[in-house]
Structure formats: C-alpha cells, structure tokens
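S.K.: Take a look at the structures below.
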Structure 1
Amino acid sequence: MDYGHELEFGYFLIPDAGNPRRVLEAARLADLLGYDVLAVQDHPYQPAHLDALALLGVILGQTEQIRVFQDVGNLPLRPPAMFAKAAATLDALSGGRFEAGLGGGAFLRPAHAMGAPALTAGDSLAALEEAVAILRASWSGAPELRFEGRHYRLDGARPGPAPAHEISIWLGAAKPRALALTGRVADGWGSPLMNYMPPAAAAEA
C-alpha cells in the first residue's frame, strides 16, 4: 500500500535501567546504521526502565540524524501542557528530531499508584483527545491558551518554546474507539505489538 511517504525503518529500544551504557550504545549504533526513527517505551511505573523522556533527551544529544519518539508516551503521568513544553524543548535543541507518540495509558492502575488521576478506559480515551487539542494549540504560536475540558483546563497558559518543526502526533491504538480517535485527530498510528494484534488484524485496523 502507498501511504504517500517514503518507507522508513525504525528501532525499538528497551530502556533497560540495569545497563544504561549499553542502551546508549544501541541508540548511537542505530543512528550510525542509518535508521530513520528510534522508539522508546514509556512505563514510568516500571522500576526496571529508565525514564523515557529523559533518556530521549540524552540520545538526541549523542546522535546526529535519527528522529525519536515515545512508543507511546504515558499520558496520565505526563500532563499535556508540560509534555508540550518538554517535546518542543527537545525538538528545538535537536534541530527538529522529536515526534510525539502518545497513548491513553494501557496500565491505569500502576499509573494511579504513582499519582496519576484514577481513570477508566473510557476516561483515558477522552483525556487523550483533549490532550491532542492542547498539544496542537501549544505548538501553534498562540501567545495564550485557554481550554475547558472534562480532564484538562488551561486558564491563560503561556506556551513556549516553539518546536523546530511541525511535530507529528502518533497515537497508539488497538480497539475500535481508539482507532477512530486516531483517524480523527492524529498524524499517524503507532500500531501495537504483534502480541496485541496479529498482522491480519493490524491490516484491517
């Protein structure tokens, strides 16, 4: 199928807290070998994992070409206005090499144990839709933001810095409502791992 863009190759990097040096070696090697994108899973409640955003910042500082994103960012533990600022900062510092991978949070109970709001699966999807709107507004160049949602509210927030390029928003989705949301508001779909969705089902999705 032709999706209107060049085929790109990516590397899925495990953020192994037990061997940070090897994690960075793998990222530098992926860059050296010419991979287009590098993804890091974002499970802040997992003690065996490094923090994804902090890790991606270091990787961007040690690579030259490869673009990076979270696969996918844990929204309940990363409020969208703050994520927008972090993403724009990483993008500006790297010359436009950060993309936004987001999800509603597949593991809501562990996230709640770390201080995230107590959300149902339906709530998390509604919060994700609000978050995408906030991200786009934050990167639009508007001097001030106001947003009145059920899960997020902004009352005169002043966004910045500006990202170096138009950051793409990719959503991780598997179920029908999440796939429909992806089609409505996202730039791309981060298809789930094959243990969640076999190839035939992924093609249909």
Structure 2
Amino acid sequence: MDKKDKPTESKVKEALPAYDKLYTYSDYITWDDDIRYELIDGVPYMMSAPNRRHQEILGNLHGQLWNFLKGNSCKVYQAPFDVRLNADTTDNTVVQPDLVIVCDHEKLDDAGCNGTPDMVVEILSPSTAQYDLTRKFTLYLKMGIREYWVIDPERKTLAVHILKDNNYITHAYSDKETAPVHTLKGCNINLSEVFEE
C-alpha cells in the first residue's frame, strides 16, 4: 500500500465506534481491521489479543476437529471469523467466537457466517471470562446455538452446553476425559491433547 493510500489518523478515529450509539453490520465493516470488535444488539465490545496458551489450546482443538471433518460437509473455522447472528433481521450482532462449526453451506459467504452456526467454542481468558460466561451465554442461548463449549485453560476444564427445550443442559469434563461433540456424530475430542503444552 502506498503512503497516499494509507488512512490518516483522523480518518481511522472516525472509523472507530463511539460508545454512545447503536450500530449495525454496515457500520462494523468500516471500523479499523487492526482492532477487533464484536457487536451485540448494536453495542460494540473491543476484544483483546489472545495469549499464547489460548492459541495453543485453540490450535489443538481445531486440529482434532479439522481431521474429523475431512470429507465431511460441515466446516470448522477459527477466529477471526465473523458470525452475523441476525443478518436477516436487524443485522446488529456480529461475534467472533474462538471456533465455529457450520454445516449449512447456505449460511457461508466470503465474509463469514450469516446466521446461527451449529457449534461455538469460546476459550476463557482473564479479560473475557465474565463476558463469555454471561453475555455470550445468554446470546447463544437466545439465538438457538445447538452446542456451546467453554474451555477454561486455568482449571483445564470444559463445559459443554447442549440446547434442549430452549435451555442449555451442561456437562462438565476434566482434561483427562474425552468429550463427545453432539453436533458431529462419532466425533470425540481427547481433552488431554487439547490441553497439552
């Protein structure tokens, strides 16, 4: 990119969200790509960069899922990957889960996923734990995400939330166990490998 093509500092600041108004996806795509945001019900939430341990766990899990899904119609994507949960209505909610599985190819385009993925995984970090356990839990339940995994690197645990009758049924696993992926018949995740350092 030539210097003349680079945005000025004032132009970059103009493209970043203020926190006193509500936004939609059309606003979101104008913001600075160097700063990650999520948008929930029109409210922007800035995301911090993940730490090394977070990325190791994400890579280990992605590897197992990717191997299982070779030749399968379902696809696995890791962040940053935009998921527009209400693209067909208000289009004011865009999240970037650590990992998503999408089985309906009609929901995929070059920008990400438009609609509810089949499974979402979030890996807790000190700065996002409360956000993932409360706001995102509520959002994913409301949007009907069938399976929501929450990985805790500190405790080396996994909480699997399975949607049933408009509520989540939760199953807990330690790092010594194998966790079935309910969305993917026959897929079992070796958690000792996920948490391997």
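Every read-out reported here was derived from the displayed coordinates using simple, explicitly stated rules and does not represent laboratory data. Note that this is a predicted model, so its numbers are computed, not measured. Cβ atoms are built from the backbone, for glycine too; each structure is taken alone.
S.K.: If distance in nm of label points 7 Å out along Cα→Cβ at positions 22 and 54 is calculated from each of 1, 2, which structure is the one that comes out at 2.8?
M.R.: This value belongs to structure 2.
S.K.: Something else now. To which of 1, 2 does the computed value -5500 (helix-only ellipticity at 222 nm (-39500 (n - 2.57) for each DSSP H run of 4 or more, over all residues; to 500)) belong?
M.R.: 2
S.K.: One of 1, 2 was used to calculate P(r) over Cα pairs in 10 Å bins from 0, in percent, for residues 30-85 alone, giving 17, 40, 32, 11; which?
M.R.: Derived from the structure labelled 2.
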